[in-house]
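Scrolling down, you'll hit the structures one after another.
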Structure P
Amino acid sequence: MSIVTVGALEDGVAFTTTEDRAKLRNLIRNPRCSILVSGPSWRPYLVLEGCAQIFSQRNHDKELWLQTLRKIYTSASGQNHPDWDDYDEAMIRDKRVGVKIVAEKLYGTL
């Protein structure tokens with residue numbers, strides 16, 4: 001289990017990670033996953049179960065990949081990055097990937 005900051009992306013929720021993380025290797029091996037979304041007090045909460053879609057330099061056009069990472073950043077932070085060129089360079093340097101989870105099942109106290 002990992003704590004990540006998520007944002008809404010199209011028909012799911014998304015976060016970024018790096019290519020060398022165990023969570024990414026696990027999702028590539030088996031895209032079925034769940035994510036818990038909670039508030040500051042950890043209650044109420046919502047669990048989403050579904051399949052992960054990976055957006056990386058390896059499986060998407062560079063512009064689409066970077067635009068997806070920008071959308072995830074904006075949604076998760078609630079604001080635009082002050083320097084998108086710097087952001088893009090950091091995403092390339094850090095080998096970031098976007099992970100989107102589309103819910104097939106929802107449950108919780110929300």
Structure Q
Amino acid sequence: MILDASYTLLVACIALLIGMFVVKFTPFLQKNHIPEAVVGGFIVAIVLLIIDKTSGYSFTFDASLQSLLMLTFFSSIGLSSDFSRLIKGGKPLVLLTIAVTILI
């Protein structure tokens with residue numbers, strides 16, 4: 001089954017809600033700061049894998065919104081950064097920045 005952009009977004013929202021519920025009631029996930037989106041996405045991925053392997057019914061998600069949403073997400077992280085915190089990162093942060101720049 002091929003899911004268009006609206007259904008893909010709906011499944012993503014459901015995955016996020018599932019993740020929020022699971023993390024809220026799981027102290028281990030809270031303690032280790034595991035994001036709700038990761039938990040929900042993992043659960044949905046396992047459910048879809050089980051459906052695929054037991055019934056042969058597979059899903060294909062539309063990726064047209066992927067670039068826009070990823071750009072929005074990472075831009076929001078960058079805009080929320082604080083220059084004074086970057087300075088506190090010191091030498092390890094400079095080395096990480098250089099390594100990432102070289103690898104990209």
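Any read-out appearing in this document is the output of simple, stated calculations on the displayed coordinates, not a laboratory observation. These numbers come from a predicted model, not from an experiment.
Name the one structure among P, Q that helix-only ellipticity at 222 nm (-39500 (n - 2.57) for each DSSP H run of 4 or more, over all residues; to 500) of -10000 was derived from.
Clearly, the read-out refers to P.
Consider the structures P, Q: one of them gives 29 for relative contact order in percent (Cα under 8 Å, 6 or more apart) as calculated from the coordinates. Say which.
Traced to structure Q.
Looking just at volume of the Cα convex hull per residue in Å³, which of the labels P, Q belongs to the structure with the highest value?
Top value of volume of the Cα convex hull per residue in Å³, among P, Q, belongs to structure Q.
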